[in-house]
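What follows is a set of structures to go through.
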Structure I
Amino acid sequence: MQPNQDSPAQSFCFATGTLEGRLKIDLGKAVAVAQVNTYSRHFDGRGPQIYRLYASDGSGPAFDPAPKIGTNPASVGWTRIADVDTRPDDEPEGEYHGVSVTGPGGTVGTFRYFLFEMFPTQTLEAWSHTFCGEIDVVEKKG
C-alpha cells in the first residue's frame, strides 16, 4: 500500500488523458481463485477505483490473450466478473479505497488470466486515473 496520500513512485496509473487502460495478469496456470483485491490511495479524485474485471482460463478456441481497446473482451473468450466503482456519492473522494471481488461459494472461479479494463474517475481533468497501490489475486485453499 502507498505510504502516503500522494505516492507516485509506489503507485500505478495510466498516462495523462487516457480514457481507458487495460492491465492483464497471467498467473502462469489456471488456479481456483477465492478473491481479487485492489487497493488505491490518493488525497483527491485519483483515489476511487473504476474498472471492469474479466477472467479466462485461456482454453477457448476464440481466446485472445490481449484484446485491443475497442474489442469487447467477452467476445474473445473472457468472462465478465465484476464492475467496480468506488466513487462516493456525497463524500470527499480522497484517501483509501479497497475492493474485494468474490463469488458465490467463496470462489471467483478457476482462471489463469485476469483483465482489468480501467477508466478515469472523471474527464474534466487530464490527471484523473486512479493511483493503484496493490492488486492481489488470492488462491482458494482447500
Structure II
Amino acid sequence: MVGNGPAVFAEAEKLGLEGVVSKRRDSHYRSGRTDRWRKVKCWTKSQLVVVGTALDKKTGAPIALLAEDAVDGLRFAGGAFITLDGRQRERFGNKLARLAASRPPLPGLRGREAQWVKPELVVGVRHLRGPGALRHATVLTVQD
C-alpha cells in the first residue's frame, strides 16, 4: 500500500491492528536492523486486576500478574512490568501487603513462583494491542 504514513497508521488503529511495517519505496529487504524499514506499534490501555507479583524470568524485574473480567469471572491476562515512580511504587506495595493471600486467586496459576494477593486492586496498564496474553505491558497507574 503506497500512501501517507500517518494516515495508514490511523487506519490501522481504527481497524484494531497491532501496528504497521513500512519502508522506503526504493529499499529492498535485508536482514538485520536498518533505518529504511520501520515498525510502528499500536498501543492501548486497559484496567486490570492484580492477582499477584513475581520477578521476570529473563530480567529479574518486578512484574504484576494481572487478570481481566470475563463472562465467568476473572481470567488471567498476563504480566506487566512495574515501572511506577517511588511514591506510587510505595503506595502500590502497601496496598499489595494489605491484600496478601496464601494461594493464587485463579485456578490456572498454581505452581508459579509468586506473591499472591486478593483480586481487589485495579491498575492501569499500557500494552500492545492484539489478541491473547498481554505483550510489552507496563503498569502506569494504581487506582485508589
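Nothing in this text is a laboratory measurement; each read-out follows from the coordinates by a stated rule. Everything quoted here is computed from the prediction, not taken from an experiment.
Here helix-only ellipticity at 222 nm (-39500 (n - 2.57) for each DSSP H run of 4 or more, over all residues; to 500) has been calculated and equals 0, so which of I, II was it run on? It must be structure I, since only it matches.
Could you figure out which one of I, II the value 8.6 for mean projected area of the Cα convex hull in nm², for residues 24-95 alone was computed from? Answer for the origin of the read-out: II.
Here Rg/Rh (Cα atoms, Kirkwood Rh) was calculated and came to 0.98; which of the structures I, II was it taken from? Checking each candidate, the match is I. Comparing relative contact order in percent (Cα under 8 Å, 6 or more apart) across structures I, II, the highest figure is found for I.
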